[in-house]
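As structure tokens, here come the structures.
Readers should treat all values here as calculations from the given coordinates under stated rules, not as data from a laboratory. As the structure is a prediction and not an experimental result, all values here were calculated from the model. Cβ atoms are built from the backbone, for glycine too; each structure is taken alone.
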Structure I
Amino acid sequence: MFRASPLRRTLAAALRDAGSAVPATRASAVADLAQHGDADRKEVVAALERALSDDASEVRSAAAVALADLRAAEALPALLVAVEDDDGHVRQMAMSALGEIGDRRASERLRRALDDARPEVRFQAIIAFSRVVAPEDAIVAIMAATRDADAHIRYIAIRCAEEWALGAGRPMPEALLERAATLVEDDDPSVRVAAAIVLARSGDRRGEPIVLDVVCGRIVTPEAEDEAAAVELVGELGIEAALPHLERRAFGFGEDKFAWQALVALARMGHARARAKIVRDLHSIFRDRRTLAVAAVGRARLGEAKHLVEAMRGDDRRADAEAVALTLEQLASRALPEPSARATEAAP
């Protein structure tokens with residue numbers, strides 16, 4: 001049976017339920033409080049700070065998440081106390097909130113957490129620390145974390161390096177590139193793949209063999225996001241050896257969970273059948289499929305479909321307006337690739 005989603009609590013209702021005798025109700029109310037932060041910030045932040053001292057850990061965790069959503073720098077003292085919470089999940093959410101807020105006043109507490117005996121604390125600490133400190137301090141901490149005995153921390157350190165540099169439009173420091181080149185031989189497959197992706201996205205060809213191995217299925221990573229990235233990257237890098245594997249993923253029997261990424265990669269390499277399918281999907285009777293096709297046009301830089309996407313602008317019934325705007329921006333800001341030999345093949 002389908003049921004209507006519950007309505008968002010009003011501020012008054014959320015404040016009332018934050019005092020309920022039932023912990024689950026309090027946690028739900030605390031989560032709803034964040035939605036009123038724009039209009040009643042002072043009252044909301046004060047209520048969330050009180051919730052950080054709740055008897056129930058699920059309420060304290062919800063409060064930390066809500067404060068992160070609000071980027072509530074004014075709650076920094078309360079969050080610094082929550083970093084010492086007896087509950088591990090509360091500690092992690094409090095550190096995550098410090099990272100989201102990005103206030104450098106938290107840097108010394110986070111610096112100490114980088115050397116904590118508990119791996120889950122070090123995991124959250126490197127994420128938060130790299131977001132709140134000066135660039136030179138972030139690089140030193142990330143480099144150290146890539147040598148952690150725990151593979152999960154080595155992995156997240158690489159992801160932090162990617163976010164710190166490529167996500168912010170900075171060049172990747174040479175020291176981090178050399179460290180990534182070493183980590184493509186790490187014992188843990190998720191670390192190897194993450195390192196290869198960072199190298200490939202930085203224009204360093206030492207990551208290409210690992211990226212290709214992921215697409216071919218010779219290396220399996222538990223990180224779905226990284227597998228998806230590898231599938232798209234072989235298209236961006238123009239790795240011809242990946243073509244049959246991309247075709248299998250995009251058009252083979254059974255449904256590959258990264259079939260869309262494979263289609264984009266093929267289209268970017270000038271594959272006629274892939275490009276034709278994306279254009280066909282722009283005319284689908286289903287809005288969701290049209291929206292995915294719009295996104296594919298931008299990611300694969302299909303200049304021949306630009307006029308079809310432009311025709312959708314201003315009509316949210318045809319495709320998601322944000323997807324249309326982003327695709328048109330991508331087509332306008334990037335030079336369109338030269339079609340490869342595959343582009344001359346007749347599409348079936």
Structure II
Amino acid sequence: MDAQAEALQDVLECALDWRAAGRPVALATVLETWGSSPCPAGSQLVVDARGAFVGSVSGGCVEAAVVDAALGAMQSGGVRLLEFGVSDEAAWDAGLACGGRIRVCVARVDPDSPVLEQLVAERAARRAAVLVTRLDSGAQTLVRGGASAHADPALRPLLEEAFTAEVARVHPLAQGEVFVQSFHPALRMFIVGAVHVAQQLAPMALRAGYDVIVIDPRSAFATASRFPGIALSRLWPDSALAGRGLDRRCAVVTLSHDAKLDEPALVAALASDAFYVGALGSRRTHAARRARLRARGLDEDALDRIHAPVGLDIGARSPAEIAVSILAQVTQRLRRGAA
């Protein structure tokens with residue numbers, strides 16, 4: 001997923017850690033939103049019996065009320081369905097006066113259920129999974145391996161969508177409402193060239209929810225002091241990308257402006273399902289690059305996948321502005337596809 005996916009992973013792993021430590025926990029999940037609610041459907045918050053919490057369901061507006069409901073759910077069990085909006089006096093007290101409305105499900109995490117461990121394990125293995133939650137009882141089913149693994153044919157079209165796209169949706173069934181939520185592998189961004197633009201882009205992408213790896217065999221460039229908190233690879237790009245399993249949750253951005261580094265990375269990226277491939281350089285530079293890549297055997301369809309000059313055309317000049325334009329274009333490609 002994106003920043004939301006990173007936050008979800010943090011919440012789920014936190015819930016798992018707390019439960020393993022013997023702490024009762026409850027999860028709150030945004031089911032539906034209307035208007036200007038700041039957190040999308042699928043956003044989650046975990047609460048323990050002392051009222052400590054991680055995550056967010058409203059950006060701070062109704063968290064206090066949700067934590068109270070979670071404490072009650074831990075004591076008495078059951079599922080609590082909450083709705084907050086500008087017409088709700090409790091929501092006004094909590095500060096949700098921005099015209100938004102949200103519906104939240106709060107439920108105690110069953111200490112005997114394996115679903116949480118299975119879900120975290122699937123994400124760690126970079127496999128998509130879909131969680132189906134019955135809103136009347138809180139009973140959960142984790143669907144792995146594709147939509148056909150679920151027995152209810154009424155849900156299969158939605159499950160098929162959830163295995164290929166990000167879904168967090170309430171769905172009515174004859175036996176009551178269910179909440180269907182997809183969990184996809186974490187987004188990853190591979191940045192080739194530990195240059196000034198990369199120094200700006202890497203932390204931005206990290207904040208946006210990407211696992212970021214900066215690749216540069218030049219030891220003077222790829223240093224922890226220049227990229228604090230960022231994973232580094234000092235292998236040559238083709239070796240660094242080999243075996244990484246570049247999939248449709250991956251973006252590859254080449255910034256070195258050195259054909260010896262950028263072009264092997266582009267060849268590897270274009271042979272994969274990476275959803276975004278971008279390359280720094282002017283139109284003239286890219287025209288020469290296309291000619292060299294064509295000589296390597298890449299066809300026009302493959303070459304047309306390269307976003308070059310990289311980034312949205314916002315008139316960016318400084319390294320930070322160029323990084324903003326790149327992340328904006330990556331986000332646009334992720335959210336809107338080829339359109």
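Tell me which structure, out of I, II, gives 10.3, 30 once Rg and Dmax of the Cα atoms in Å, for residues 140-203 alone is calculated. Computed on structure I. Match the computed value -18500 of helix-only ellipticity at 222 nm (-39500 (n - 2.57) for each DSSP H run of 4 or more, over all residues; to 500) to one of the structures I, II, and report its label. Here the read-out was taken from I. Highest-scoring entry among I, II, by relative contact order in percent (Cα under 8 Å, 6 or more apart), is II.
Structures I, II were shown, and Rg and Dmax of the Cα atoms in Å, for residues 188-315 alone at 15.1, 47 was computed from I. Largest in FRET efficiency 1/(1 + (r/R0)^6) of positions 84 and 220 (r between Cβ atoms, R0 = 35 Å, to 0.05) among the labelled structures I, II is structure I.
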